[in-house]
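In what follows, structures are represented as structure tokens.
Every number in this text was worked out from the coordinates using simple rules, so none of it is lab data. Source: prediction; values computed, not measured.
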Structure P
Amino acid sequence: LFADIFERDVLSYAERELVTISVLSSIGDVEPMLRSHFKIGLNMGLTPNQLHQFVGIIKQTIGSKESDASQHVLNEVLKDK
């Protein structure tokens, strides 16, 4: 999946990171990878506000448990910046 997402030129780099973050959030228990991809998303130009909004979308579409874990990781990433 990830190779297909990153090989094709259909999505921007920031969009590719959002897809990756959503998949990692749905898998769960991959906080180190999620942390890395939140950081990459920030480096690709996504703002903290956009990432917070995206975690809200994760909550609506995937579930509260997954979004809570993702929000926790995002908060840690933003605290370290």
Structure Q
Amino acid sequence: EHIGANSADIRHQREHFVMLSKDISDLIKAFGTGGQTLYKDFCPMANNGKGAIWISELKEIKNPYLGKAMPTCGTVKETIQ
């Protein structure tokens, strides 16, 4: 809800997406993927240079943190099955 409520502030949305992605990763570790293959991706430049993860259904990198500036920045850190 918070991310959606701040649609005019993409930077703020991305800050909260960092936390959401971490929480989703933790949930996947606890409960699994239900048989779906997922990818834990990492961008070293996100989160003010601290780096951040996101979970994707696609192996191809589509960076949600850097948008059009660097859409393919990042690497697949883990394949989750």
Structure R
Amino acid sequence: MPTGPLRHVAPPNPDPIFHHVKAGMSVIIKNTDETWHMADVIHVIGSAKCPKVPLFFQVTYVDNHVTNWVKADLVTHIVPRL
């Protein structure tokens, strides 16, 4: 038994959401101006140091069908399939 003060052990931080995004998924993207869009992910580009960690997503916005590249960390949610 420890004789000193009890120590709190924090659980490990979970992976960011964008680590779990794959091509074919639908996601919510929150822009820097606080607007958001739902988009379908077409292509995933990883970083040079760690290709399995997404850096950019090529997406098509659901509302206006515009295809664009977005930074991976702008993804806030993965939309579940029904």
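So the values come out like this:
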item	result
Given 37 for percent of Cα pairs over 19 Å apart, calculated: source structure among P, Q, R	Q
If helix-only ellipticity at 222 nm (-39500 (n - 2.57) for each DSSP H run of 4 or more, over all residues; to 500) is computed and equals 0, the structure in P, Q, R	R
